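Next up, some structures in structure tokens.
A short reminder: the numbers here are calculations on the coordinates, not readings from a lab. Quantities reported herein were computed from a predicted structural model and do not represent experimental measurements. Cβ atoms are built from the backbone, for glycine too; each structure is taken alone.
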Structure P
Amino acid sequence: MAFDAIETPFGKSDKIIGGAGTYIAWCASNFTPVKQISVVGGDFPQSELDALTARGVTLEGVQVKKDEKTFFWSGRYHMDMNTRDTLDTQLNVLANFEPVVPESYQDCEFLMLGNLLPSVQRSVIEQLKTRPKLIVMDTMNFWMEVAMDELKKTLAMVDVLMVNDSEARQLSGEFSLVKAAAVIEKMGPHFVIIKKGEHGALLFHENKVFFAPALPLEDVFDPTGAGDTFAGGFIGHLAKTRDISFENMKTAIILGSAMASFCVEKFGTQRLREIGKSDIDARLEQFVQLVNFDIDLV
């Protein structure tokens, strides 16, 4: 849960609400109750916390350090919207963050680990008295560069890993994404999701592969949080259905892609706050039409 300041070829934001946990919570709460673990400073607006509570997000696990500042990130996106430059990073409350899992969270069957220091992610797993039905983890290239040993320890404890294509190649040492997924599965995760931005996402499990497209959009204003929103839609659907089969994960990936397509339409979490079930259903129908075709084999 953080503050972002974003500049894209199509606009610029002042300091706005961001953070992986925020995007995931706004998205997943469309499908299931959410129990949030995070940390914010005294500068984080109470109105934002109240808005999440109104969405069915439990905030008992969110630490508020009144004398410190919330994590801040500022970035500038290039014209392709896939590459960006970090202009400023202020760790603030995240510098010494030690998550605490409340007793009321111990019954959670689904755990989504947003992108953070791997040792911090692992500490949440280790605090749970009963292993969840499914543990999903997001990570990034930065941790591969500065904390690879810690990352591998955490990887060994999760069921699903989400990375983008360049991160999959960096983590595995393989250029082929099929080979990369196979190498990563040997590190622990049974399922590997490789995100390819505007080119969709791939789901790997043993010898099975599924591809989900991204919806072609006329305007992409802000890709920040799209991957986290994708994760929120994915885990939200799985938690709602309580079905962790490969077949249901296909649906979860389509749902994640649909939610991410909303996220990029406005800056920050603004678009996610506006949509409802009818919007999501209509967007899912667009995905169905996108990949639907008839073929007559002679």
Structure Q
Amino acid sequence: MSDKHVAVLMGGFSSERPVSLSSGAACAQALEAEGYRVTRVDVDRNVSGVLSDLRPDVAFNALHGPFGEDGTIQGVLEYLQIPYTHSGVLASALAMDKGQAKHVAKAAGIPVAEARVMSRFDIGNRHPIEPPYVVKPVREGSSFGVVIVKADQSHPPQVLSSDEWRYGNEVMVERYVHGRELTCGVMGDTALGVTEVVPTGNAFYDYDAKYAAGGSTHILPAQISSNVYQKIQSLALKAHQAMGCRGVSRSDFRYDDRVSEDGEVIWLEVNTQPGMTPTSLVPEMAGHAGLSFGDLVRWMVEDASCLR
């Protein structure tokens, strides 16, 4: 049992609010079962005032997307001097910016796909790079706004220049990497297991595949060679360290094994606020390592600090 008061920050106002509410509810329930005194905080623009009144011992950050994992809420918590979970201001901001994160990863020797960051309005009717390629919002998560352009597509996606686009004007155009979707979590200084994610009836691991019940199949441990398995664990830990991440993170990869078993392994991104829902990957990886969900959230609370 613990006398610590933990404020679980959830909800927020990004596109990932529903996922955050689910993550926060699961974490709050687990923390209560572990003996912590828990306050659930549905984050709004007055979060600084709410936390100033609560004065919790720890803030458990279960927010996702802009404002929750881009260094913003982390800065508020630093200002209030409330220890918090996950990564700090710099690592959070860096990892959330896909273009800058790719520069850092490449400089650290992590294999990345060729890409360009540009305004969506500059793409027009001509392909910015040879298709197939992927267009991603620079600062979104959960696959929001991701568009795959196939090799036989005659022009870029028209949605990029339309008023329907809600994901910012800066996008990353990245070479499409064929192959399997692999992901690996990191907990402190330790890489967890490697999971293969197989979307059910989807072309790629989109929002529904991530969060809908039955949206994907998780194969843990991934059925790949031991060399590739260990390589992905090593790269996930290297990305975690290169970005300056703390606590728990998760790196996503593509693995193209069409030519050889070693194939091509490409790092896509690091997620500093991995989902903590019933269908989420990191809790499964922790379970594979012998840690219950309660063990995981307890470790995160005890790891919390400022100046992360």
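Worth pointing out:
- When FRET efficiency 1/(1 + (r/R0)^6) of positions 145 and 265 (r between Cβ atoms, R0 = 30 Å, to 0.05) is worked out for each of P, Q, structure Q gives the greatest result.
- Winner on FRET efficiency 1/(1 + (r/R0)^6) of positions 153 and 185 (r between Cβ atoms, R0 = 41 Å, to 0.05) once structures P, Q are ranked, highest first: P
- With FRET efficiency 1/(1 + (r/R0)^6) of positions 161 and 289 (r between Cβ atoms, R0 = 35 Å, to 0.05) derived as 0.70, matching label from P, Q: P
- Highest-scoring label, criterion being Rg/Rh (Cα atoms, Kirkwood Rh), for residues 73-128 alone, among P, Q: Q
- Mean count of other Cβ atoms within 10 Å over residues 97-104 derived as 13.4 - corresponding label from P, Q: P
- Origin of the value 125, where volume of the Cα convex hull per residue in Å³ was derived from one of P, Q: Q
- Computed 16 for relative contact order in percent (Cα under 8 Å, 6 or more apart) - originating structure among P, Q: P
- Per mean count of other Cβ atoms within 10 Å over residues 17-24, the highest-valued of structures P, Q: P
- Of the structures P, Q, the one that 15.5 was derived from, the read-out being mean count of other Cβ atoms within 10 Å over residues 89-96: P
- Label whose coordinates, when helix-only ellipticity at 222 nm (-39500 (n - 2.57) for each DSSP H run of 4 or more, over all residues; to 500) is calculated, return -9000 (choices P, Q): Q
- Entry that produces 1.00 once FRET efficiency 1/(1 + (r/R0)^6) of positions 25 and 257 (r between Cβ atoms, R0 = 35 Å, to 0.05) is calculated, selected from P, Q: P
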